[in-house]
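Take a look at the structures listed below.
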Structure P
């Protein structure tokens, strides 16, 4: 089968980056006046932490948009990409498209041996996989929000086809 490459939607990443940067700047502007007159208390510290939080995610989406990474690659060997660690089709038990409580779409891959896979992941990847997929019983998750020109339902069908043809 022909490999499937799904790129990250750069326009959406730039939009998220701009929105998050605007929030960070707005919070910094709110905090600037009390700081300029010498007031520093827990509310100012919370404002600075909030601005840093939104600023960090703005930088994250800026870097993601500049990188123009492949969000997901599916080929005869398995899956890989920015959002998933490499996994062969023999290690995948199920492919599922699902939505979270806010109706955001996700593509999830349930693994046959998630413990062995988790032990090979970095702590950051482990946290992302755990936080996005644990309530849905999947171990690798790709969010639809940043995918370019394809839905997770279409990707799930393609992945199921790959899985069926490469099942041992």
Structure Q
């Protein structure tokens, strides 16, 4: 992600757990970036999806992007950070994004709560004993309402390396 953010592409824009894969050497790789330009020039028909599928596909999207009347197709770097936080929540809880909330609310309802800017802000629930406090803090800082206050992937990379060094 650091490479992608420094490249001319600039941001992933649609970072989800579906776009993060592990290869046969157990190396994590990010896919599906830069496709917005490719798709915009394509003549192939777009698959129609239900509103529920559309809402579910947006659960990784940063709230500030959800609130825009016209979201940028390429997303933002700080939006990618928010998405990373949601992916981390999925890994830690071994559930879908907003997994605890999806037991009681539809994805569309969850998105509506994110768009409305509730106080306190609405974010995925993560049980306190699901991970250590450092990882919990990392997720929460990735979900900060003000995108400017979210960390960069350089800071996240340093955090992950520091955690690995402690082992």
Structure R
């Protein structure tokens, strides 16, 4: 569990599958534009698969997925630290329930995870990637202290994507 100001980040638990489904479904119009996993039929099977994968990734040390809660215990999204960019780099990912965007939750979660990641042995860089068309993620990244270091072409996987990835690093 990580205290992130007015938020609490907790390692996902299987008991939260139904709450995850509810939050994802309520946020589909925004999420499915940039998140290929957020599809119209997202259900308990999808949530269970994510939670199972999260547990095994955590044990292998390849991804650390957190549920993001308000101080009063309301699930408002997710944030992650991932090793998929290679040795010495931890990548941050995040999304917030549509009804809770614009309140600084994603920024607080990203900033908190970046600070934590930077304090870990062997971590030289903290990065995040977002599609160039994702203005919300770009705003969060900037507010959290990430600066753009590169742009590159990538495959379009979700309907709102431009095919240009923006790589940012925490400074």
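Odds and ends about this structure:
- For 0.65 (FRET efficiency 1/(1 + (r/R0)^6) of positions 19 and 115 (r between Cβ atoms, R0 = 25 Å, to 0.05), calculated) the corresponding structure among P, Q, R: Q
- Origin of the derived value -10000 (helix-only ellipticity at 222 nm (-39500 (n - 2.57) for each DSSP H run of 4 or more, over all residues; to 500); candidates P, Q, R): R
- Taking Rg/Rh (Cα atoms, Kirkwood Rh) as the criterion, the highest value among P, Q, R goes to P.
- Highest-scoring label, criterion being mean count of other Cβ atoms within 10 Å over residues 99-106, among P, Q, R: R
Read-outs throughout are calculated quantities, based only on the coordinates presented, and are distinct from any laboratory measurement. Because the structure is a prediction, the values reported are computed rather than measured. Cβ atoms are built from the backbone, for glycine too; each structure is taken alone.
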